[in-house]
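Novice: In structure tokens below, several structures.
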Structure P
Amino acid sequence: MPLDLMLVNERTFPKLVAEAVPASPALRAVKVVSIRHLLALKCHAIKHGHKGRIVKDVDDVINLVQVNRLNINAPDIRELFLKHGTSELYEKVQRICRQG
């Protein structure tokens, strides 16, 4: 199973753990970050990360929005994109999700 590892600072980690959710019924002891935190981490990675990963991370963000049926136009989702990513990323995802 492919796994993305994202390192965060000591202030951020407790916030991620507080909203973590069970990975699956089969892996009850394993928790993963919430969808909102995953989106925030991916947006941050796109904004500040390695250029070779941008296409994959943008594709991940689009898939997360679509699979989880997130309302890309909701004020809290827009705020998340603008806080952790860029307005260009938000507009691109918004445009693609509106078409799909």
Structure Q
Amino acid sequence: MAYRLAFTAAATRDLKHLPKDVQADVAAAIDALAGDPRPHGCEKIEGSDDIYRIRCGDYRVLYQIGDDDSTLLVIRVRHRREVYKHISDLLKRLP
């Protein structure tokens, strides 16, 4: 079953600001999530029920899986040293 991809405004902004070569790698990783939202190597974010992260080189993709309606919401795409800053505030704002 393929999941429908959706992006937060922050994730869209993050993707636009990535270097072009990294954009292609991250886009391929996100597209692969539509077919397998829990690939080998994904990890659940501590303190959340349905937020996961995947590694893509030095970058991380944070996403929320909605198994009820088969959606996958990409929340953030940032460098590994920046992606976890203010994550508790981010988790409070998500549905």
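The numbers here are math on the coordinates, done by the rules we state, and not lab data. All of these numbers come straight from a predicted model, not from anything done at the bench. Cβ atoms are built from the backbone, for glycine too; each structure is taken alone.
Novice: With relative contact order in percent (Cα under 8 Å, 6 or more apart) computed per structure, which member of P, Q shows the largest figure?
Specialist: Result for relative contact order in percent (Cα under 8 Å, 6 or more apart) over P, Q: largest is Q.
Novice: Matching task: -9500 is the computed value of helix-only ellipticity at 222 nm (-39500 (n - 2.57) for each DSSP H run of 4 or more, over all residues; to 500). Pick the structure from P, Q.
Specialist: Q
Novice: If distance in nm of label points 7 Å out along Cα→Cβ at positions 64 and 80 comes out at 0.7 when worked out from the coordinates, which of P, Q was used?
Specialist: The read-out comes from structure P.
Novice: Given a value of 0.92 for Rg/Rh (Cα atoms, Kirkwood Rh), calculated from one of P, Q, which structure does it belong to?
Specialist: Here the read-out was taken from Q.
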